[in-house]
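**Student:** Multiple structures follow.
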Structure 1
Amino acid sequence: MEKSRLLVYLYLFSLTCGLSLALVPLMKRLARRFGVLDKPGPRKIHREAIPLLGGGAVFLSFTIAVLGNYLLFLWLGRSKLFLEYLPKLNGQYLLAVDLWPKLALIMLTALVIFGLGVLDDIVGVGFSFRLKFAVQFVMAEALVMNGIVIGIFPYPWLNNVGTVLWIVGISNSFNLLDNMDGLSSGVAILASVIFFVVAYQQGQFFMTLILIALLGSILGFYPYNFPHPTIFLGDGGSLVIGFLLGVLTVLESYVTNDSPTLFPIALPLLVLSVPLFDTFSVIYIRLRERRPVFVGDKRHLSHRLVALGMSKRQAVLCIYLFTLILGINSLLLGKLTSYGCLIVLAQGLLIILLISVFMQLGAGRRDNS
C-alpha cells in the first residue's frame, strides 16, 4: 500500500472513530433529555429504558469527516502542501471535482433518511409505515435520476427499478436486523470491511475513503452497544447505515478487465445475504400467519438461535460468523473461473439453507416451550 494513501486511511479512520466515540455520550444526554428512549416491553430483551439516538453519533461523525475532508481537498488539492507531502493524491483532484455533485446528493438523501428514522424513534408505534416507505422510495429515485444506478440488466428501466428496490431493501434489512445488542452495527462493520477490501484491490480510491469513514463511524459507536448496551442505534441509525451501504454497493465496481467472469456482480448480494434473508423470512412468516408485516415480533434469526439454547451474545456472534464466512467467500469471485464461482455461490446457498434450518428448529423450540 502506498505510504501516502495509508496515511490518509489511518487519518480518516482515526478521525471518524474518535468523533463517534466522543459523540455517543452527547447523544445519550440528548435522548434522555427529550425522552427518545426504547422502553421495556413484551418484545424487548432489555429491562430498562435505553437511549435511541446512537445513530446520531454514527451519522454525524461520518458526515463531518467525509464532507469536511472532501471540501478541504477541493480547496487545498492543488496547493504546494499536497504536492510536496501527498503527491500521489494530487492526481485525484479532477476526479474529486467531478464526483462532488453525486457525493452532495448522497449526503443530502442520507440526511433525509436519518431524519426520517429519528422521527420514527420519537413518534414510536404510531408512526406511519406508508410515509416511511414513501420517503425512502423518493430518496432512492432521486439518486437513480442523477445517475446512481446499477448497470447489470439489459434494459434501463429494469436497472432503475432494481436500484430503487435494492437501496430500499438494504435500508430496511439493517433496520429490521437491529433486534439484538450489537447485531446490526456488527454486521455493518463486517460488510464495510469486505467492501473496503474489494474497493482497495480495484484501486477505487474515493470509494475506499468513504467506506473507511463509515467503518470508523460505526466502530466508534460499537463499544457502547455490545456486549453491554448503554445506547441503541435507533431507527435513525440502522436505516441510514443500511441506506449508505445500499448506495455505496451500487456505486462500487466489482467486475474489472481482469475478471475472468461476470460473477463478481453477485458479491454485494452474497455479503449482505444474512440481513436480506432475515428480512424476507420474517416478512414471509408474518404474511403466512396473517399478522401485520410492520409490527415487530421475535421471529428473527437471532431470536430463533436463542430459542435453540444460545445466549443473546452467542446468537449475535453466530450471525457475525455467518456474515464473515459469506463475505470472505465473496472475495474469491473476482479471481475464479465460472466453475469456481459456481462453487462459491453454492457454498453461500448452503449457508443460507443452514440458517433456514436453524430458524425452523428455533421455531419448534419456541412453540414447544
Structure 2
Amino acid sequence: MSRNGELLMQVAQQYHLLKGDREADSEWKARLIYSICGMMAYASLWDESAEPSSDEGRHLQTVSIVHLKRRVSRILAVYQALYPELAASLPADAQALADEIEQQFTATGVVYHRPYRMAPAARREAPCCDILFQRGIALDDISRVSGLGFYALAAGHDGEANPDTNAAATMLGLEQEPLQELWHRIVAAAAWRAPEYYFETSSDTEYLRLKPPFSGGYWGPKPDQSGSAAMLRSGNPGAQLYYLYRYRDKVLEVSQLPQWQVENSNYRTLACACLADRGTLPPITYCEDGPLIHIRLGYLLPPRELNFLKCYSWPETCNELPCDFKRKLSTEVFIAIKSLLSQAGYIFQEGRF
C-alpha cells in the first residue's frame, strides 16, 4: 500500500469510517476526505486569531468565517494533489464545500456564531439508541465521525437500543411534537376569515400539492376543495405570505400563519405535517450496505431536521454539492436518526437502489 493510501486508512480506522460492502473505492475515499475537511475546519476554531475581536475580553476565542473557509479550501487542494485519481469524485468547487461545512456547523449548533465570526460551542452530549450525539468536544476526544458530525458509543453499549430520544431531540433543536398533532393544533387555533381580509386572490396564489408526484414542485395552481384544511401562499416570490385555507359550502376561508412559523423555508414543517395528516407524505427510503446506509428523501425535510441529517451524513456523490435528497451515513447513526424522525411521524421504508 502507498504512503498516501496508508494515510487514509489510518483516518478510516481512527474515526470508524468503514467502507460500504458495495461502495466503490473512489467514493469511499472521497467521503473520507469530505470528513477530513470537516474535522480540519473544526480544528481551525482553536487557531490563534490574528484579528482583534471584542470577544477576547470575555475569554471567548473566535475565528473569522473567512478563516474557516480558507482552511477547508487549502485542505481540499492538498488532497486533490495527493489523489489526482479522485478528481471525478471529490468536490470540484472548494467554495461549495467550504460553504456547506460552514452552513452545517452554524445551523446545527456546532459553533457559536455572530456576524463574520464563530467559536466552538460548549460541550454537550445526548444519548440515543446506544450512541452519544456530541457537540463542542475537544479535538482529542473525537472518536467516531459520520459526515461532519461527531458521536461516540454510549457507555455500557451492549447492542440493545435505547429508544429514548428526548434528550437528543432537545439538544439538536428538533421538532418534538408529532406531525399530525402539530397539524391538528395549528388548524384548531386558526382564525378563519374571507381571503379579502388578507389579500386579493390572483395568479400569484399557489396551493400546496397534497399528493404525489411532487416532481413538478411542492406548489400548484389548483386548490383542494374537499373541506379539509391545507396551505396556500400569495405574493411576489421571496416575499410570499402563508395561510391555512379551507372551503366551507364552496366558499374559501383563510387564516394567516405567523411569519416566524414559515420564514426561511420553515413552512416545510407544516407542509410535512399537512401531508402526514392526509397520509400522503412520501417515506424516507433506505438501503443497507454493510456498515453504511444509503437514504433517499421522497419529500424535503424541514430545515432543522434536514440540517441535522446532512451534518451526520455524506452526500451520495461528493462532487455534487449541495445534495439534499440523496445521502449516506453510518449504520449506527442511521438507527438513532431513524428513531428520532420516526417518533416525530416520518415514515421509513426499506428499498433497493
Structure 3
Amino acid sequence: MTLIKTQCGLEKISPYVPGKSAEEVKRECGLEDVIKLASNENPLGPSPKAIAAIERALPGLNVYPDGAGRQIRQALAIHLDIDPAWIAVANGADGLILETCMAYLEEGTEVVTSRSSFPIYDLYTHAMRATLVKTDTLEYGLDLEAMAEAINERTRVVFLCNPNNPTGTMVSQDAIDDFLAKVPPRVLVVLDEAYFHFAGPGMPDGLRYVREGRENVAVFRTFSKAYGLAGIRLGYCVGHPEVLASLNRVKEPFAVNLLAQVAGIAALEDDEFLNRTLTTNEEGRQYFYRQFQRLGLFFVPSHTNFVLVQLGPKAAEAVNLLMRRGVIVRPCSAYELPHFLRITVGTQAQNERLVAALEEIVPTLAES
C-alpha cells in the first residue's frame, strides 16, 4: 500500500483556486456568449421557492440572523426525520470541514483521506498543522481497505467523499459497513455526501449510522448542488450531539446568513424543482456517455452531476481550446488527474454545445 503523508503550516498551503467565471472568460477571449460547466452548479438556476423566500426576507437584512439556525434546523429535522439536536448548519459544507479540522486537529494528529478527492480536506488539515495521509484510489474510487489500514493512534478524522469529487465514483453500503467496523471509536468518520441527490437508488444510507447512535460518524450535505443555492452557501451536518458540540465550539457566531436560512427552508419544500433537476441531470449524464463513446473518449461512469473524461496529455490545452469556444470546464491536475477534465452536466443546449466543441478540438489534440 502506497501512502502519501504531508505536514505543513500556512506558509506552504496553496490557496484553493476556483475556476474562471463566465464574465472573466468573456473579457479574456472577447466572447459574448460563454457557458460554465466547471463548478457542478445547477444549470436550472436556484429553486424558485427559495428565490421567493429570499425576496420576502430582504427588508430584514439590518438584523443579525439566528446564530443557532433554529428554524432551518427544525425544517431539516422534519425533512430527515431526525431530532434537531442532531443537526448543525454552516457556511456551506466547506464551513463544516473547517470546523471539523479546527475542533479535532492539532500538530501531531493525522487525517486520512483518498488521493483524487476534494482538496478542501487538504487545505484545512494543513492549516491546523496536522499530517495529511492519502491512500491510492481503486478504479478511480475510494479504496476503503487501504484507508482503514492507514488509521493509526494519531488519526483523528477520516474524510470519505461519497460520491467522490472529482471522479464521480461511489462506494457501497456494504463497503462502508466493513470500513466502519475497523475504525476505532475515537476516530471521527465524515461521510461527505454533497452529491447524494444525484447518486440514485444505490446510494448508501449514511444517516443510518447516525440514527444507530454512532458517536464517531458525521454526515455532511449541501444545498449548493441539487437546490441551486451555491451562491448563498448553506451546508448541514447530521451527527451525534457530542460531535456537534465540538463543531459549535469553533463555529463563527453568525456563520449562516439570513438569506441562506430562509432559502434553505423554502428549498426543502420545492419537490417539483428538485425532481426537474434530477431528471435534467440524468438525461444529460446519459447524453454525455453516448457522445463520449462516439468520440472515443474514456470516461468514468458518474453518480453525480458531472463526468470525469480523459483528454490525454494535452488536457490542459483542451481546457484553453474549449474556453476560446466559450465553454468553461474544470482541469483536474490539482486532483492528481492531469489527463482528465471534469465536466458539469448542463442543460441539453449547453451539453450539445460542449460536445460540438469537443468534436472540433479532439482531432486537433491528436494531430498536434
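Read-outs throughout are calculated quantities, based only on the coordinates presented, and are distinct from any laboratory measurement. Model, not experiment: these values are computed from the prediction. Cβ atoms are built from the backbone, for glycine too; each structure is taken alone.
**Student:** When you work out distance in nm of label points 7 Å out along Cα→Cβ at positions 229 and 253 for each of the structures 1, 2, 3, which one comes out largest?
**Tutor:** 1
**Student:** While we're on this one: Which structure, out of 1, 2, 3, was mean count of other Cβ atoms within 10 Å over residues 221-228 derived from, given a value of 18.8?
**Tutor:** It was calculated from structure 1.
**Student:** Okay, moving on. Thinking only about distance in nm of label points 7 Å out along Cα→Cβ at positions 197 and 341, which of 1, 2, 3 has the largest value?
**Tutor:** Looking at the calculated values, the largest one is 2.
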